[in-house]
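Asker: Just below sit the structures, each encoded as structure tokens.
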Structure P
Amino acid sequence: MTFWAFGDSFMAYDANYIRTLANSCNADNVQTLGVNGTGLLFTYQMLLQYKDKIQDDDVVLIGLSSTVRHMFDHDWHVTFGGLDRRLAVSDDQYKAGQLYFKHLYNDTHASNLAHAILSSIFHSIIPSIKSQRVSTIITTDIDGYTNRYNIPDYLFTHNTLFNIVKTYLIDKRQYDSNDLDTIMKQLNGKNHWLTYDDYSKYFFSKIERVLDDLQINKITNFI
């Protein structure tokens with residue numbers, strides 16, 4: 001049985017909480033298909049590529065990233081306001097990205113594109129997956145998800161993975177809630193995992209819906 005993880009940097013490594021979930025499922029294999037900095041379109045394409053390889057006894061976790069992350073040509077993953085020249089394949093591509101965000105991008109377009117991708121994931125891809133042990137969770141924030149028509153409400157009422165980290169640091173480690181830069185600096189581990197002794201228990205207590213979806217009754221071997 002395989003544990004599949006799709007998404008962004010929160011699902012990029014077979015380590016910490018991903019490995020714990022896989023162990024709790026008695027998975028023989030782990031496929032982590034998340035990539036740092038990627039958005040919904042990348043996750044959608046990976047689901048299209050691998051959905052038919054998922055078997056009926058497999059377990060699938062799908063991370064849904066920020067609506068403001070885009071994928072341009074040559075797999076250049078960019079965030080609105082965060083173009084990185086080092087990742088562009090040419091000066092022309094970088095300039096085109098700048099012009100796109102300056103003259104063509106708008107939040108409504110990004111939200112509607114995200115909604116179209118989510119609609120396909122929930123109403124086309126997930127129903128086609130053989131396994132019934134599938135769960136989804138937003139990884140970053142919900143702010144860009146302004147178009148929520150016919151999308152499960154629980155996505156927006158339950159914790160995001162980033163919010164779990166942020167809330168832990170504020171509530172348990174007394175970080176300043178207004179000092180986001182300092183909080184972000186703590187997210188440099190694999191899958192943005194925190195290494196405090198009490199974090200595993202805290203984290204898994206915040207994703208009970210996911211555990212129910214994946215039919216995990218007991219977390220084993222905390223990592």
Structure Q
Amino acid sequence: MQDVRIRICASVLLCSAAFINIYGASAALVWWLLFTPRFVIIHRVRIVISMLIVIGIISLILQLNDGSGFSYFMRMLAIVLIGLWLAAAYQPGEFLRFFVWMGGNHIGFELGVMAEMAMQSFSTLLSDLDHIRMSLHMKGIPVTIKDIIPTANLLIHQELARAKDNAELLAIRGYHHGGRLTPVFIYDRMDIVALLGALLVAVIAIFPFVNFLYSGIEVFRGLL
């Protein structure tokens with residue numbers, strides 16, 4: 001999917017549908033299988049497995065308590081996979097073009113710059129984490145919980161220092177507010193098909209939700 005506007009819109013529709021009910025989550029998973037590269041986009045398997053383990057534990061607890069664990073697992077699985085796809089498909093400069101298109105050359109440009117700096121910081125953070133893991137592996141030092149806290153503290157301080165340096169660099173170069181950019185987007189027929197598929201997923205999720213609300217209203221009227 002080449003057009004970032006369609007990609008973000010589809011992601012919002014799919015995550016919202018998955019959050020509403022299990023029907024939307026199941027339909028979102030089918031959309032993910034049809035319109036994304038699927039497991040090819042998962043580069044950090046350990047992080048994904050850790051997330052799924054946490055989700056699985058919470059789902060098991062919910063299943064034992066009130067029987068909603070399976071529904072929770074399906075919804076969270078769909079949201080995580082859609083989020084991984086959106087992050088993997090990101091190209092530098094896309095969020096700046098998107099926010100300028102949506103909010104203009106003032107507020108939109110500001111939001112776009114913040115989004116691009118956030119993505120740059122996230123990418124740098126992952127790179128630093130890989131370097132630390134490689135260094136520990138070369139030294140033969142096992143990674144334990146005791147080591148995670150000081151490592152995370154170091155990474156956070158580094159990112160805060162980089163953010164301060166970037167802010168000072170923008171100020172030195174005379175950046176004050178907004179900017180000028182003419183965003184250009186490229187899309188093809190499959191982008192439109194994928195967006196229509198995301199709309200269909202939202203419709204599938206909304207109809208049972210509307211029926212649920214209608215039933216609740218009827219019960220409430222009966223009590224009155």
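Each value in this text was obtained by applying a stated rule to the coordinates, not by laboratory testing. Please read all numbers here as calculations on a predicted model, not as lab measurements. Cβ atoms are built from the backbone, for glycine too; each structure is taken alone.
Asker: Of structures P, Q, which gives 2.6 when distance in nm of label points 7 Å out along Cα→Cβ at positions 34 and 130 is computed from the coordinates?
Answerer: The structure behind it is P.
Asker: Which one of P, Q has volume of the Cα convex hull per residue in Å³, as calculated from the coordinates, equal to 195?
Answerer: Q
Asker: Shifting gears a bit: Which structure, out of P, Q, was mean count of other Cβ atoms within 10 Å over residues 170-177 derived from, given a value of 12.1?
Answerer: Among P, Q, the structure yielding 12.1 for mean count of other Cβ atoms within 10 Å over residues 170-177 is P.
Asker: Which structure, out of P, Q, was mean count of other Cβ atoms within 10 Å over residues 66-73 derived from, given a value of 14.5?
Answerer: Here the read-out was taken from Q.
Asker: Say we calculate FRET efficiency 1/(1 + (r/R0)^6) of positions 146 and 186 (r between Cβ atoms, R0 = 35 Å, to 0.05) for every structure; which of P, Q gives the highest result? Write down the numbers at each step before the final one.
Answerer: Values: P: 0.75; Q: 0.10.
Largest one: structure P.
Asker: Here is a further query. Which one of P, Q has relative contact order in percent (Cα under 8 Å, 6 or more apart), as calculated from the coordinates, equal to 37?
Answerer: Computed on structure Q.
Asker: Please state which of the structures P, Q yields -27500 when helix-only ellipticity at 222 nm (-39500 (n - 2.57) for each DSSP H run of 4 or more, over all residues; to 500) is computed from it. Before the final figure, lay out each step's value.
Answerer: Numbers: P: -9500; Q: -27500.
It traces back to Q.
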